[in-house]
Each structure stands twice: as structure tokens, then as C-alpha cells.
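Dropping the structures in below, format is C-alpha cells.
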Structure I
């Protein structure tokens, strides 16, 4: 299997890549190697204690981590992968490794809150890295923000939480013409829908906590790129900063990979059905979902997202602040919680006073829901929203 795995389908590779039957026991599923240390060779005096190419200490890398790294790299078509403790650990590891004092970073107006904090506050204040917040959906905005010391352009596809779509290919072309690297957080899309390396992106980040794990029970993050960069990240951020993943979490996520393609297709299908239903409701002020023909980035999303448009959408209601809270109390299938990619559907209300609201399109300014559609029956999800709206006297249509 291992010799021909790269020629097989995405679904087959999600099950088999990176894992072989255990040679000691014959077990066909990987074990959990909970050791924090491994036996050393006869003469260990010449060893590099910060190396990651051999099993020494689990902060340097472990068996379960290595299996998962091979599988994630394979699914992205990448040369190598580093798996770390969380998606934010992966983002921080990449930025810590590749940026230094005096560098300039362009990042999108629409990003995960930790990315916003890193670039808008922490990196600037602590390490003197210059940053510019730019609406990356327009390549001309990026072009205008480039400086002689610009080293990185970072954005998400789709963007969290407005679902905005950036033109990956166009941004890469512009960046590489100026000798600038490009990193993409692909969490909302997942490698099932988008593989940014195929568009020339230099670094891809995934929060493995989300779709790839899929069960809401473990955390992990990955950077997928060339082998040399991965080795730099392992040395600088994993071994010497310590953002390592636990063997158990690595094992859980490896297990989640096996059903990931099947789950992802249901996330895609369910989210599109719910988005289309919401778009018809007179009480809904807007729906943001790349799969809708009315969505601004729909045509670009079709070009970049091969199997579907992901499981996250955002929408607003025509009503006051507390209406959002009251509607949530009536929901029976949806759970009020953050995150995404779980089997169960999640919903979170983001109020009009959110500190980044000024960066979002105007329709978001009155507050909105971010919804992570799960893999329940799609009609049950629609019916749940319908009864919650009607409980508050909001008109609905089928």
C-alpha cells in the first residue's frame, strides 16, 4: 500500500497514508505511544539534544506525531508537515520561525482572533515586527501596502467569520514577484475542499482541532510546507519553545482523518441547504456563505474549492441585540458554543460591540451569528432554526 498510496484517491489516502501495521504485534491500527522518552544509543555523547529526526524526547517529536505529520502532508500534497499542540501553536510557530525584528507583514482584515492579536498587538509590541491590516479580497489593496521590508502576506480561505474569499493565485503571483512569502490558514476550507499549495502558497496552516479531527475531543495544528522550513520550525518552535502535541491528541486526530472526507461532504451539503433556507427567510437580514450564488466571492470560491464550500456560515437577524440571545435559548439541535468541525452543529452570537467589527462589511455591524453546521440530518437543522425563530414571533417560509 505505502508504495502506491500517492496515486490513490483523497479518501483512500485519508485512511492509509502515514500508517503501517505494527511490526511488533501485527495490529493493523496504530497504538498510542504515551512515552515521553525513548532509549538512547550505546554512545549518546555526540547526540544533538535539539534534533527531531530520531526519537529522543516527545518534545522533539514522537511516533504518533510522526504518523499524523505524514498523513496531513499527503492530504495537502506537501513535502513535509509539522504538527503542534493547537492551530494557534502552528500559526505562532510559523511566524516565530520565519519573521524577525524589522520585517513587515500584510494580513487580512478578516482573521481568527489570535492571528489578529499576534499581528496587531503582540508581535509589534514585543519584537518590533511591522504589520498592515488590509482587505485582501482586493489584490490592489495588497499591492499598495507592500514595502521594501515586506516578508509575508497572510490570509484565510474562507475568512473567519465573514467567509470572505481571497484570490489565492493572484496574491501568490503578486507576492512572489516581490520576493514575498504567502501563508494561508486553510481551516475553514480544509484540504478536502482547498489545497493552497496547488496554487503556489508557501505555507499552509490547519487547525486540526476542527474538521480533520471532527469529534470535538482533541486539539492540534499543522504547518504544511517544504522540508527545510519544517525542520526550522521543529528546531525553533517545537523543541526550543515547546508547542508539542501530546501523543494521545495526535492519535485521536489520526483516527479522525479516516472519516474526514465523508464527514466533510456532509458538512458541505448541510451548510449549503441551511444557507439557502436562511436566505429565503423574511426575518434574516443577510447570509454569508460562499456556496450561495448571491455571495460576493461565489465565483472565485467555485474556482478554489473543489468539493464544496465548507460547513461555516454567518447570518444576521432583523431585530435588537437580545433577540439573538433569546433565539438561541429555543434551539434544540444547535449548541451555543465556539469552534467548528464537530459532528454536532454549533452557533455563537457575535455582538455589535466586537472590537473587530469595524473591519467587517456593513451588514455585520448590527451583530450576527456564526454557525458551524454539523453532520446531523439537514432537515432537522432547518426545522430547529424554524421553530426557534417562530418561538420569538419571527415569520418563516418553507
Structure II
């Protein structure tokens, strides 16, 4: 399990490194993962012995691991402060001073911890020792406090999160930091029980197994919780890309009839939401510009083609009729009564994805026989009427 968690930590740390360069918020989260990854790496016996034997100080790697653990906990706490209270930096100096003071106290206590030989499992070896227990209680006190504050802030932020992916991610992060509190308190309580001889040495292995499971659960929940919003962003980007592809034929045909609605500014290929927003706006503007090329009679005929529940078919009928009329050179009717066009419901029309779905339904309806037959029939009527208008003029 330790190896699996370590591999996941290195993967996430490497994955988030580019985002850390671009965003200060993501940089804070990356620092938390990088510090935690290095702390877990220092638990590997080969790494531990290489550091301690190379410098000649038994369990120096343990002190370094705890420094990194403090850094990770402090970074997680700062990350949740940034996302929950973005306009307030109150208390940041106090929090930095607290983690610095904790590191100083650990350094002093580390000097007094008996370390005659190297201990691969520092927790088990420290149980029952007053200096070592004091050292670990300071470490667990900071960890429990920081994780408790983070839990409170994560869960508070989740209640106000709009997107489902973000809300789920914040709750998982809160569950992970809550598991971190349980881990720290459990180990602290066990150290006190061992020091007071309520628990004996024969229970050390079981205590380590249980609390290690809590630690791995905490790390796993934090990893998943931090990744869920990113997965949500990728999923939304994939949907926007599909909408862009699906709406391209409709956009191409309509703007081919009224090219003046196309905006000239170029957008980067990565700006999928902005590109989709522009495509929807240009399609809507094209439809609006084509309305004078279809008569009220043709609009009424289109309404009668399909039931009210299939507005996509009726709108596709008159839109295609108007497009053909414009391409055929028919003069617009200045007296035409413009009607609302868009997805059902005024509120829904304000939602980009709802509107994209609606336009995709119109595009699908255009390929159907109903729309083709309607256009074939009513385009003839429109052409005849246009000729009469020109003769009258």
C-alpha cells in the first residue's frame, strides 16, 4: 500500500507541476503534494539509510520527513484559505510563524531523543520514551490542528460551490483532512497510553498498522479530491469540443448565407468555451438576420409540420427556407414580425450548454426528410412571391 501511495503521489506531483508555474493557487497545492511526496519517499529504507549514514546522524531523515510533513500540512491549509477566502490574507503571518516555531521545537527535542542506533520505524521505537513522545506529540499536535482547520474550511466551501465536480472535490478533500485529524489524534493517544503503561509493547505493531491505514486513507482522499475538479474541467472541455464539431455544419451553412455576422477576432484553439460561445452567438445572429427572408405564412406552416414538443423541427424548417431564399437572392421583407429563437425557456437560453444542445437538435433536424420536404415545397412558393414583388416594383 505504501508503494502504491508513493507512486500516486509522484504521478500527481509531476502532473500538477505545469499548473504550478501558471497559477499561484495551484502552486500552493503543488507544494503540498511535492512536500508530502518527498516525505513519503524518505520513509523508504534505502533512502533513509543513504541520508543518515552519509551524514552520520541517526534518524536525521525522520526529522527531515517531519519538516516536509509540516510544510505539506501548512500548504494544504494555505490552499484552502486561498479558495475559501480569496480576498483575505488575514492570519497568514501567524500561520507561517506557527509552522516555523513547530519546526524549531522539533529540532530542539530531536537533540534529546535517544538515537543510539538507526530506527526504521521511529514511531514504534519511540513509544514509551519521554523525549521521543514529547517530540512526536508536538508534530501530531500541529498536524491535527492544521488538518482540523482545513476540514472546517473545505466543508464550508463545499456548501457554496456551484459546480458539482468542484463540490464533490471539496468534500473529498475535507474527508481526507478529517482522516488526517483522526490519524494524528490516534497516534498521539497511543503514545500517551504507552508512556503511562496502559498499553504494552506487544500492541505497537497493531497500532502502527491501524494508524498507517488512516494515513493512507487521508492521502488517498486528498489525492482524489484534488483531482476531481480537474477531471470535471477536462470533461467539460471534451463536451465543448463535441459541441463545436457538431455545430460546425450549421454554422458554416448559416454564415455562408449571412457572412457579416462572423466576428473577425481569432481565438486560440485551447479556448474551447470562448470558441463555443462565439459559435453559438454567430449562429443565433445568423438566424436573426435570416428572419426577414421567411414570411409569416411560411412560419405558420412550419409550426404546423410537427407537434409543439418538436420545436427543433419547426425552427429547422423555416431557418432552412430562409437560408435558401437568401442564397437565391430574394429580397428581405421589412415588415416581417420577428420571433424569439432559442432553447425552451428564457432562463435556459442563458445557459451556453443548453443553447448548444438546442442548436445541435436543429442541426440534426435539418438532415431529416421533414425539413427537406418543407424547404422544397415552400422555397418554390417563396421564389414565386419574390418574382411577383420584383415585377410589381
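Computing helix-only ellipticity at 222 nm (-39500 (n - 2.57) for each DSSP H run of 4 or more, over all residues; to 500) across structures I, II gives -9500 for structure I.
State the single structure among I, II that was used to calculate P(r) over Cα pairs in 10 Å bins from 0, in percent, giving 4, 18, 21, 14, 10, 10, 9, 7, 4, 2, 0, 0. The structure behind it is II. Work out distance in nm of label points 7 Å out along Cα→Cβ at positions 219 and 251 for each of structures I, II, then name the structure with the largest result. With respect to distance in nm of label points 7 Å out along Cα→Cβ at positions 219 and 251, the highest-scoring structure among I, II is II. Ranked by distance in nm of label points 7 Å out along Cα→Cβ at positions 75 and 363, structures I, II are topped by II, which has the highest value. Match the computed value 13.5 of mean count of other Cβ atoms within 10 Å over residues 27-34 to one of the structures I, II, and report its label. Considering all the candidates, the number was obtained from I.
For which of the structures I, II does the calculation of relative contact order in percent (Cα under 8 Å, 6 or more apart) return 17? The value was obtained from structure I. If distance in nm of label points 7 Å out along Cα→Cβ at positions 11 and 51 computes to 2.5, which of I, II did it come from? For distance in nm of label points 7 Å out along Cα→Cβ at positions 11 and 51, the value 2.5 is produced by structure II. Suppose FRET efficiency 1/(1 + (r/R0)^6) of positions 43 and 211 (r between Cβ atoms, R0 = 41 Å, to 0.05) works out to 1.00; of I, II, which structure was it derived from? Considering all the candidates, the number was obtained from II.
Readers should treat all values here as calculations from the given coordinates under stated rules, not as data from a laboratory. Because the structure is predicted, anything quoted here is derived from the model rather than measured. Cβ atoms are built from the backbone, for glycine too; each structure is taken alone.
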